[in-house]
Structure I
Amino acid sequence: MNLKSKTHHWMLAGIVAAAAVLPAAQASADGAAGTAAQVVSDTDLAAELGILQGEGSGLTDAYLSKPTTRLQAAILYLRMKGLEGEAAAFSMPDRETFSDAVLVWPEGRNILAYLKHHPELGWTGIGGGKFDPLSGITSEQVYKVMLEAVGYKQDQYFTYDKVLEAARLAGLGKEAAAKPFRNVNMASVLVESLSAKVKGTGKTLAEVLTEKRVIKPDALRALSYDFLSYAAKPELGTYLADSKGRTLYYFSKDSANLNSCQGKCLENWPVYYSEKLKVPAGLKKEDFGTLTRADGTKQTTYKGWPLYYYIGDKAPGDTFGEAVNKIWYVVEAPSFAAIGQKEGIGLYLTDSYGRTLYTFDKDSYEKSACSGTCETNWPVYYEEAVQAPTGTDQADFTTMTRADGSKQTAYKGAPLYRFSKDGNRGDTLGQNVNNIWHAVDPFSFAGTAKPAGKSYQVDISGFAFGIPELTVEAGSTVTFTNLDSVRHNAAAVDGSFATPLLSKGESATIQLDKPGVYDYVCEPHKSSMKGRIIVK
């Protein structure tokens, strides 16, 4: 999409025309966390609007994780305008549609032909007779359209290079940092747009459209809910904040007793509670609940962790409560390793739901010795892109591949497990079982020693790698030396390593720590110069 085509109103006009009733959903709290909370997610609301429909199975995690393409955005626009069926049945000779329509499926070609035949809809392509249907959209493109929908015209109120800044001033921009822009981000944007203030009216877009009978009055209900949002800092990752940007925390001692914070503690760490809550797309509404505390007050929970503010945070974005006494932490989301604390054990790693994690003495570096019945009793722990607690090193949380091809999270090289007899959060029944299973103190745990690797040499001569297939141990180094007068390099196909281009007599060394099969090529001569390294 070039700059001129970025002025096309491909999103908001349709969003508001299709908005319908937005019912609140019920979500149960986690186990001991207490009573049900009234929670709805942006994903639910987008589905209720009928705009995001997914692929076959609906708004699955797989669908939501995909980047949103230009053609998807166009289909959303047509769907919201009630024109999708008409467009899908439309056909024109190939010479009269976009030249790159052949890149998509037959019904998609019909839709592109329809857009070509109806330039008044604003989808006139990128120039040169092309539409570029499979390219992704950006948050800048999305928020440019949103601003214009609420009365702020480009070049009159903002320039395109300042679009995200202008969006924030208008109360928009929850998904401004999304790169690439995915369907899950689109779900949040579809909902966010209805809460935007329309310039010169003092009213939200939803209120204005309700008055015009474009959407039903019930649509305002969910928009009045308190909402949680993502915040992010390089040193903390992504974490939860309330609707005013105030940071939320969890308390390590709550892993064993949800009422661990009492008296003066509650003065310094006030509870967070919302009776009706809207949560970001990508978070499961079932992960939120309400705890009724011992004194009768209520508190919102996330994955069973009661949520708190910190009295020392004076402004939105403050995170002064992070890692206080190594027992208070921001609530990283959606995937994080937490820290619990229990008398007799001290600090220990848990999963994001507060379930204790263990190591096995018989394991070696990123290699599990637990299978069969052992694995039944000690289920492996794996979370994708797990965020590390402050005070630990993100690089110490790694993903290993087990013998059966499944994934497992390791900490400092040690595979992590749960214990099948730990029925409730805070249980530590696996601690010191047979003196070979142990809870993990993240700060004192030394880790599993990485095996010492060996050194290998691969000469490059006659436009070929001297050892086409090489098997090495994890942790080994491989040195490539170019003996040709023409420059060569060695670059993994999956991007895991690449040497610089080497002149005659020059060498470069790589180290391979993770088991796997690494195919590589010489980039200037990739069609003929190929090799493989197998890491055991």
Structure II
Amino acid sequence: MKHRIHWKITKRLVLPAMLAAVLALTACSGGGGGADNKANEGSPQGGGEAAGESGPLTFTFYGHYDWYTMPNWGEDLSTKWIKENKQVTVEPISSGGNAKQKLSTMIVSGELPDVIWMERGADVEKLRSAGMLVPFDDYLEKYPNLKKWAGDSTLDMLRSPDGKLYQFPNWYTTQPNGNAGYLVNKKIYNELGAPPLETTDDLYAYLKQVKANYPGVVPLEVGQGGSGIEILTSAFGENYPYTFTAMKGVPSGNQLNSLFTDPVFREGIGYANKLYREGLISQDAFTQKLEQVEQKVRNGQIAVYVASSPTEYGAIGNALLSAEDPEAGYIMVWPIHKAGLDKNKIYPGDYKQQGWNVNVITRSAKNPEAIFAFLDWMTGPEGQRIIMWGPEGLYWDGVDEEDAPKFTEKFTSDPKGRDELMNATVNFQWVGNTVYVDNSKMKFESTLPPEKQNWESRWQSEITWKTQYNTTEFTNLDPAGDSEEGIVAQSVLDIYTKALASAVMNAKSEEEVAATLDKAEADAQQAGYAKLLKYKTERWQENLSKLK
């Protein structure tokens, strides 16, 4: 599936430390949430009409990411249809490649965009506490798609401390999704006799075979920044998604404990170090660029690729390689596990009910209700069909009894045109409805013979969706960047980043790996790690109480 592919490679962006002061200043001066916008408080405008039914709607949209550039609205088939039929126009505001500075500048100037697309959590709360955001509670019953598809449990997890909902989620879900796992070069695998590839011992033996027989191939590609190494640690513990490395904390009982001293993590890093020392892992893992990883996968220069979304490049590589040689391409294997562990309790990836990121509507919006109505339409079945697969009549025609699109013959006969359309709209997918899109696609794929099924969809249904762990309870644990705990978190992250690279690349033995992680633990504790773990534990327990 094309959705969520791009989302996996985003980086967490935190507002600068000065933002708290900026927000306070803006709140007092009236910028964004001042007197000029008081008309929005308590009495949303729009009259209850659905998107486009109360006349033309135009609003500004800002994606709070360095990498994000919104395509021109109305130039692709999907947004052109929306513009003509729903009378909705979205005007982009660019980050200019520096999202932190751009948002700070807009706050100070009092010229906030109508909608901000951003990471949920501490940064949203700063805007909310400064009175800059519009609550959605009065709209939920009037426009029912979000409440119906996300569910009360997910919406409650998104509520602010004042009990109100300000965040409209993107790619929220009530069922597993995700692509993390192990991609395998099919031709190399078959030429080596298709040996067992289930345990960490199997993987080690296989990678040695690859190195001996294919000198121009990377035995195990672990991606940019060594991210695949973190996923590899999941092989050494049951119910141990790599999310714990991102959290920098491992749950035990009712508290989060140190990652550096965790036995599963330490064993996983020791294994990675062994592979690295023997030349079985990409030697430039911590320095290579994403484009280099993509090129190796596209060209078939890897034997195994472990990543949070290996299907992204795997689908492209599979199409290119199999077009030249029917025996070439990629397959996926069930997640690797340490011998003795239950393979059905190994989770290389995760999913969260709240999905990826959120949209917030600011007090600058003249008609916040109409904007919400449009987003609610967009997250519903019709909106999802159009933004994912274009207007009716081309790749789908009509719907079945479950409101799923009836895909046309052209959907399978014109994969190039279909994918071009989907690629053109991927950066407009701000309110993705995972359950509707996934179920619609899988329902259709199940009617096709294996050779005509979408490559990604096949592996998602057979492996990846079955091996992603529900980590909803561990969301929103990060402190505000300018808080005491936030400063500690940055220090711990710096310590972790250096220790991970050193333990994998520089250690000459298991003992040296252990010594590196011991030093990282000591440095982290000196930086205030215990206080950070206490803070995250409290947030985690709050989440658990909401999910009961």
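Coordinate-derived values only; no laboratory data. Since the structure is predicted, the reported quantities are computational estimates derived from the model, not experimental observations. Cβ atoms are built from the backbone, for glycine too; each structure is taken alone.
Here mean count of other Cβ atoms within 10 Å over residues 415-422 has been calculated and equals 14.9, so which of I, II was it run on? Structure of origin is II. A value of 12.5 for mean count of other Cβ atoms within 10 Å over residues 191-198, calculated from one of I, II, originates in structure II.
23.6 is what came out when mean count of other Cβ atoms within 10 Å over residues 231-238 was calculated for one structure; which of I, II is it? Intermediate results must be reported in sequence, preceding the final value.
Values: I: 14.4; II: 23.6.
Of the options listed, only II reproduces it.
Computing volume of the Cα convex hull per residue in Å³ for each of I, II, which one ends up highest?
I
Match the computed value 1.8 of distance in nm of label points 7 Å out along Cα→Cβ at positions 55 and 143 to one of the structures I, II, and report its label. Only structure II yields this read-out.
The greatest value of Kirkwood radius over Cα pairs in Å, for residues 127-326 alone among structures I, II is that of II. Kindly point out which one of I, II the value -13500 was derived from, the read-out being helix-only ellipticity at 222 nm (-39500 (n - 2.57) for each DSSP H run of 4 or more, over all residues; to 500). It was calculated from structure II.
State the single structure among I, II that was used to calculate relative contact order in percent (Cα under 8 Å, 6 or more apart), giving 12. This value belongs to structure I.
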